[in-house]
Structure P
Amino acid sequence: MVSHGLNEPVKEVNMYKKQMVFEKITCMFALISAAVLFIYSLGMMTDLYDSLYLTMTNPNDLSQTSVPGSIIYYDMQPFNKSLLHAAIALILIACLLFVTNNHVRRKYYLGNYVSSILYAVAAVGISIWSHIQIAGFKNQYLTTIDFDALKEFAELWSLKYNDSTFFLDLHYVPMILCIVSAAMVLYNLYWKKNMMDHEKAALAATGETA
């Protein structure tokens, strides 16, 4: 029984160490996820640019095109710009986790709660918004592009014919990373709060204060 009692403080210390290691991993994963989203936003239009940009014979009049439906390249520009800005904002919010010392703090305060919840909401919100937008553009691409005309155009100008939606489908990678990172941040916050409540209760039982 005495041995069991002596092991309790050791278990507590090990639990705190595990939690603090997890919060460091969580903060780094959040920053990496935001960075991946930024990189994706830079390359999202690659396939569309390669296959459709040259088909627009007069950028000043988007109705003039060698391939019906190729206007999607221009339709996506505002969204692509917004996604890029959203990714930059998410990177800054992820940095806020480090500014408020979420990765090293034994006890969390108001700033830690705010930064954690802000990141989680932003990451999930951006992911859902992006998925809805990209799914809509993918449907537009598949239903409005005249792929026969696109193939003829590519053969005429010795270009590589590409009807792939790879870069549109690739959005699942950064979106899943962002959602997972948001879940990790919230779980870390829950775990930290439980640890703090447990410590407070233990100190109250001994008549001490945190």
Structure Q
Amino acid sequence: MERIPDCTGAVLAGGQATRLGGVAKGLVRTGGMTVAARTVSLFRELFGDALLVANDPAPYARLGVPIVGDAIRGKGAPGGLHAALSAARTGWVFVAACDMPFLSEGAIRFLWECRGQAAAVAVQWDRGFEGLHAFWSRACLPAVTRLLSEGDPSLRVIAEAVGAHVVTAARWREVDPTGRSFENANDPGDLARLGLSLPPPGSGLDRP
């Protein structure tokens, strides 16, 4: 697989997963392995470098990738983006949530080719702005740091501040007609709908 150059794949594993009984969402299983392990494996092949953002590293220690915590706590996904950009050794970072089971090499490459000269690129899908399936350059870090210090910006607000290129839903349908890439597991209903399962009690994460 030809790698996307100068880019790190970052898995954001924030949140308490209270609707899943407190189980870390990255431990949700698909196709016989955990979603987090599947994502790390894809990122290693696609980018060559991967990291994971988690304030509780214990559930993910066996993945064998660097794990970093939020430098600015209590900011949700924007804080995770800040941590990923701060820790990356590459000029670009692709961020994705830890509970996205259907990340696709083809869709990610399509998004990379859409960025043009912008400092970031993401999709405006039917249900909203998809800032957790997006490329962000490290040039965004000063703006992200400033916005987080001033308040609680959304990923959309951050994207607007850095002049991100926003791919329309109509354009995205060329590669992902149903938005399957953006599916994620928030509650038991999502698990049933997406064909996912909780891990057996006491089990850990697979090694990718």
Structure R
Amino acid sequence: MHSESKRVFFKDFTFFVPGNVYEPAEDSFLFAENLPVERSSRIVDVGTGCGILGIVAAKNAEHVLAIDLNPYAIRCARQNAKLNEVIDKMDFVQGDLLGSVKSHSKFDLILFNAPYLPVQDKDGSWLARSWTGGKSGREVIDRFINEVLEYLNSEGRILLMQSSLSGVDKTLQRFANQGLHARVIASRSLPFFEEIVLICVTSSKGEKPNGSSSN
């Protein structure tokens, strides 16, 4: 894989990313910079891509489950986990969102750098699926919100990355409709009037999310 891959760095981590897997960009790095992990936590990284979030989290977490629909991403993430010496703390599953997880499984932290860009014409390639969110940009985000509560521990957290182009207020409201408390904890402005935001969701309105920052 390495001879045909691009090398990407984040802090002390190294990732090799082939052309058919999403290459970490501003959203990935903003997410990784705001990823506090407790040592006893059990985490699921949905849409893991090259594995950057799951691998960074695995340095402190008890266990990380990495999921991706793209079989090439699963292979890539597993190899990067070996490279960064966290393979013994991770498992990898090819699947669509959390549907591949047993219904009784609960997590302390659920990570999702969602496909969030509004696109009129779908491209069926594996790479395009990693960022295409349908005409509204919300097709995958809304599916995730509808199913995620089933997998969240009572005092757990969800971290969701999306774009201002796909309706941040709608996301906050949809979580609120499920009795969850959602707030933006980090953001970064990009060209063409877009802003990427990291949303932290908790099951208790009394809990104060950590890791708040803005760029």
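Derivation of every value follows stated rules applied to the coordinates shown; laboratory data play no part. Keep in mind that this is a model prediction, so the values were computed, not measured.
Assorted remarks:
- Structure from which -26000 was derived, helix-only ellipticity at 222 nm (-39500 (n - 2.57) for each DSSP H run of 4 or more, over all residues; to 500), options P, Q, R: P
- Value 26, 25, 16, calculated as Cα extents along the principal axes in Å, for residues 57-96 alone, assigned to which of P, Q, R: Q
- Structure with the greatest value (metric relative contact order in percent (Cα under 8 Å, 6 or more apart), set P, Q, R): P
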